[in-house]
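No lab work stands behind these numbers, since they all come straight from the coordinates. Everything numeric in this text was worked out from a predicted model, so none of it was measured. Cβ atoms are built from the backbone, for glycine too; each structure is taken alone.
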Structure P
Amino acid sequence: MSAPSTPSARPTPNGKTAMVIGAGPAGLMAAERLAGEGYGVTIYEGMPSAGRKFLMAGKSGLNITHGEDLETFLTRYGTSQARLESHLRKFGPDQIREWCAGLGVETFVGSSGRVFPTVMKASPLLRAWLRRLDGLGCVIHYRHYWTGWNDAGQAVFKTTDGDVTAQADITILALGGGSWKRLGSDGKWMEILTKAGIKCNPFKPANCGFDIDWTDHLIDKCAGSPVKAVTLTCGDQTIRGEFVISKTGIEGSAVYAISATLRDQWLETGVGTLTLDLCPDRTLEDVTNRLAKPRGKNSLGNHLRKTLGLDATKTALIFEVTPRDIQNDPAKLAAAIKNLKVKIKKPRPIEEAISTAGGVAWEELDDNFQLIKRPGTYCLGEMVDWEAPTGGYLLSGCLAPRTA
């Protein structure tokens, strides 16, 4: 006996139906667009409510997109720029802000260029969004966890009342990546698609911190302290910003921005090296000349503070990784301050990462994100193998793609 079917959306103008599996930003935006084109849309969500990771991301201020010029914005998607660019040009930062305004949520550009709702929170935007979807005739079924397809090609969902099935003219898979499992992104869909012959690349942590073997002394003195006004270099990528020394290593916005390069270096070679410039606004010559001034009775820490303006955290970091003979040589110490080598042990676990790389391989999708081996089924959002840094780029990449 086949599983019972779950009621779908009410009849619509074009007589076609669409099911969206996953009620995160990518799924909700796909539902909105399809409903606007006349589809009867039913959304299936495994969790008890929609947009749980979206709401979590907004707790400290929802960074919805970025206000930099579009050409620079597009470069943030790295090797996936070519596949995402046409979609981002149609629905990029300006269009996202207009869309927010249409939901009654005004936005502003912060000093860093990041774009936030004026209320900062995600919940007002999500509530307005769900009201719009309801007005468009979309139906949402919560606690419907997708477990794959049956032999008849129907989608099967596990519910509290047993398995149910559903089918539609179009299926949108928007099931998230592999981090933040407690919010619904458990990545278990990868096994389903792999068994169906669809290539999926293994998950990797993205926008993550890294473990470093700090001494207990540094942990006791500096854990939780920011390192500001610094540049980080790995390979041919250099980022200016700040990061935080944690009990296990390093984390924070500048680390997240360079994490893909550092992670891949570590995966390829087994070694990851981050080069810090602790005085990015001074030349090596200037740093050397300042350090060469007589110290008198000052400790080296006080000398660094008085001559270079280095705070206690930067000074402790220098002492942590710089041998004593270098500390006692002004020229060598200046070179170390401008090129401080920090060896990472490994990336932090996927469960802690803000996002993930990996997922459905690009070669499995056409230009509209349709599975080539399964026409009528589309994969959107973080379940596709692309990544972007924090700063509004992740959310923009989830909102932009169009399935037609």
Structure Q
Amino acid sequence: MEGGDLLPFLQGLLEENARQRGSGEALPYTHGFHAYAGAFAPAVPEGLLARFARAGQRVLDPFCGGGTTLVEAHAAGAAALGVDASPLACLVARVRTTTLAPRRRRRLEQALDRVAGTVLGRVRSRTPCPELPPLGRLRSWFPPQVVHELGHLRLAIRREGDEVVRDALRACLSAVVVKVSLRRSETSRTHHPRRIAPGLPTRFLAGKAADLVSGLEALADRAGRRAPNVVVRPGDARRLDPVDDASVDLVITSPPYAGTYDYLGLHELRYPWLDLDPGPLERAELGSRRKSAGAVDLGAWRSDLGRSMGELARVLVPGGRAFLLTGDGRMGGRPLSGDAPVREAARAAGLACEAVARTRLAARRPRAGGASAEEREEQLIALQRPGP
């Protein structure tokens, strides 16, 4: 697809992205298994893979988050690699894309029965958990009985010997932590009092495990037995050390929107229960809200983008393409275009911009002092490494 055909195609994907994200419809495979803020709709990578991926090619997502691109790449039978600085993202993306053979599915179901039986017995007898993770100030986000039930779930899951099964159960636990907390929503850090009945966290976990097994079965059926395994690695998009020069045919990703999310804070309730160290994310997260208040941050943001685009130019094969979903944000207290810094960094790295599709987003709420609400947009950018 070249020239005038590309922009209408990208525009259609952006519109489908907005429709699918706002529809509330059930998502295929494992996409709906675990909430992950900022994820694009499966329609974006699905459409791009259908148009541009070829047999035997390699797909990369250097900001893989919860793994939307990786799930769709596996469904399409492509070899896929995901990289993310967040240990939680790596866990969720790996579990979402590790299709289970029948024997391992049975092990997961048996492990779930053991874990649920043990924990519900502890809940009925009101047995305190003997080993809780260090929660500190996070303890106030959970009712006391939920703290102990989550603690029992954590310990029971840790005792499972099969690493793949154990990680699947850890991801299921992650999927329910916020739901049984006093946090209003995944992206809110305000308290919302609610009553959590004893045993509800365990029943939620069992439901998530059933959803996961069903989604993985559908993904395995779609991908087929010959589909390459998805590889997920912790890493930094500014230094894609695990990726060789000129080894990637297609990149589909969504870099962080400047000053929009703080993934370290959004997922802070999950780290203790999963025994995850958020340190790598704290050091490597790009453009987070917590880093975006100072006037010096715009220069750091541009520098980080420049290094990331340089890495994409290095790993793409000549003629390879990268598609980036971006959005407007804020840096240093000022609105910042989503696509202009990306295009500038890409040009400096030697990548050609083929097209930019745009769509308007719902305006943000009015700012303090009566300032008018900000108009924002998202962009889908097509880049290409020039051929030989």
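In this comparison of P, Q, the computed figure -13500 for helix-only ellipticity at 222 nm (-39500 (n - 2.57) for each DSSP H run of 4 or more, over all residues; to 500) is attributed to Q.
I have 18.1 for mean count of other Cβ atoms within 10 Å over residues 126-133, calculated from one of the structures P, Q. Which structure is it? Traced to structure P.
Structures P, Q were shown, and Rg and Dmax of the Cα atoms in Å at 21.3, 70 was computed from Q.
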